[in-house]
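K.L.:
The data blocks that follow each hold one structure.
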Structure I
Amino acid sequence: MLPAMAAKPRIAIVGPGRLGSALALELRRAGYRISEIISRDSGRSKRQARELGKKVGARAATGDKAHLDADVVWFGVPDRDIAAVAGDLSSRAVWKGRTAFHSSGALASDELNVLRKRGASVASVHPLMTFVRGSVPSLKGVPFAVEGDAAAVRVGRRIVRDLGGEAFSIRKRHKAAYHAWGAFTSPLLVSALVTAEQVARAAGLSATDARRKMLPIVRQTIANYAKLGPAGAFSGPLVRGDAEIVRKHLETLKKIPEAKEVYLALARSALRYLPVRQRKELEEALASRSKLPLQSS
């Protein structure tokens, strides 16, 4: 047992997938005892639980055999399964005095109402981070949106602090907007990049070569955004007000309709939220290449 571990709650992780694995590994690193990894009753899920359990010194069990001998039970299952899995586990322990978390970005703590009714203090604790196969990110410096019962929120904030993260409050009614924001920061960003790969193919490059050649400018753009803010990081024909170049872009993108739609949407966003020159000319260039009316700011 680590020196400071006695003062920290024992944690059971429900769901040994990408999120649950990252949480378990980072919690262990932060000095928390992971008592149990709870999986579905399928070969793949049980294997994942055993492998993760070995890494963090935890017992692996399926839901029907779970001991739930933990102070905190943290659900890392898909959003659609949270309420059902919580219901399945609700009769397997005395929940009074325990804390239960789920990590859905879109759903509120009410998904755990079945445990709340049995005396648990519940909260949603969502890390604003991407979890994909083959990568386990550090949670240091990661923001966590926290919402729920006061006692559970206090526990959640303490754990986030120990992980090196930054907890902030989110209201239930704002969860969907918060999650949509998160979609723009990672999955839709990847969607924009893969669209860029398709445009590069029209310029004679393979997708693989395009990806390699894009990385320096993508990295520098993110660095500029972090250091200088959006206006300082913004470059290209829109900021210069070069409507003729924008027309040329849209003309060649006729060959890639999906990319043209993305270009128009992002260009409109730029005209609304970022500094540009020759706004009227740019609006006319965009409107002339689209059937959709342009909303000026």
Structure II
Amino acid sequence: MDKNKHQTISSGLYLVSTPIGNMEDITYRALNILKRSDVILCEDTRRSGKLLSYFKIKNKLLPYHKFNEKKISGKVVDAIKKNQIISLISDAGTPAISDPGMILVNRCIDADIAVHPVPGPSAAASAISVSGFSDRYLFYGFLAKKEKELENTLKSLCNISYSIVFFVPAIKINFYLLKFKKYFLDRKILIAKEMTKIHEEFIRGNTQSDKILPNSIKGELTIVLSEKIIDKNIKKEINETVKIEINEMLLKYSHKDVVEFFSKKENLPKKLVYEYCLKLKK
């Protein structure tokens, strides 16, 4: 601790990770740099003010968010050129990762200004660590809200064999679960809620579940889909005899039951059977 207090901090831009929930997750180095900063850029001065007040840091706060980052990035670069120490923090987690900051980082790179990461809490890494899924993962971040754009994105991702991490607003969780059910067959899912907070909760299941989550959930959720399991012996086409059987069974059984039955019986991908059933319904 004493050594950290006396570390040399030169002028430049510092991307400082802040807690995703529990205040105690912040690092000694992060606190030291924030205390030494001439200006701390933040998304929301009220929210960041509470964090800094908790640690008795009274340095100048300046709003930096998606609506003003282009406008003030030049002024920040000029301030650093005058030997100022500037820190950038987001509301939670690591700046510039699904949060404002990339424009400023690139302005600093273009101006040959040092940019320093100050690592710490990460919702994506935290969720992956407790998921039980493959640690080879793709972090996507926030998904599109418009249906057509969202479906195009999920189509491009559904064949990736790695685990995939998304951020979604809690109020839209059931909308996204329906889309995952359509595009990510045979995958497990982890829904991480209020990570590191008192009411931390991890909801585990699979993408084919019909479970509906309550609309009262608030905030943002971190979603992890498991890796895609590739079976080299699995069939790639449905033969004509099986197609006839599927037609007959759809008259008596649900879409879900038919997909489950034939995927196991004929060693077919669920997605293939699912899409064939959809064609028949249309």
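K.L.:
Who wins on relative contact order in percent (Cα under 8 Å, 6 or more apart) among I, II, i.e. which is largest?
P.N.:
Biggest value here belongs to II.
K.L.:
If helix-only ellipticity at 222 nm (-39500 (n - 2.57) for each DSSP H run of 4 or more, over all residues; to 500) is calculated from each of I, II, which structure is the one that comes out at -11500?
P.N.:
Details: I: -15500; II: -11500.
Of the options listed, only II reproduces it.
K.L.:
Among the shown structures I, II, from which was the value 2.0 of distance in nm of label points 7 Å out along Cα→Cβ at positions 72 and 104 calculated? Please list the in-between numbers first.
P.N.:
On the way: I: 2.0; II: 0.8.
Value 2.0 for distance in nm of label points 7 Å out along Cα→Cβ at positions 72 and 104 corresponds to I out of I, II.
K.L.:
Where does the value 2.2 come from, among I, II, when distance in nm of label points 7 Å out along Cα→Cβ at positions 8 and 152 is the thing being computed? Intermediate values should be presented prior to the final figure.
P.N.:
On the way: I: 2.2; II: 5.0.
That value comes from structure I.
K.L.:
For which of the structures I, II does the calculation of log10 I(q)/I(0) by the Debye sum over Cα atoms at q = 0.14, 0.16, 0.17, 0.20 Å⁻¹, for residues 40-183 alone return -0.69, -0.92, -1.04, -1.40?
P.N.:
Numbers: I: -0.69, -0.92, -1.04, -1.40; II: -0.84, -1.01, -1.07, -1.24.
Working through the options, I get structure I.
K.L.:
Compute mean count of other Cβ atoms within 10 Å over residues 112-119 for each of I, II and report the one that scores greatest. Mind dumping the intermediate values first?
P.N.:
Values: I: 18.4; II: 14.5.
Top value of mean count of other Cβ atoms within 10 Å over residues 112-119 goes to structure I.
Values in this text are rule-based calculations from the coordinates and carry no lab data. Small disclaimer: the values here were computed from a predicted structure and weren't measured. Cβ atoms are built from the backbone, for glycine too; each structure is taken alone.
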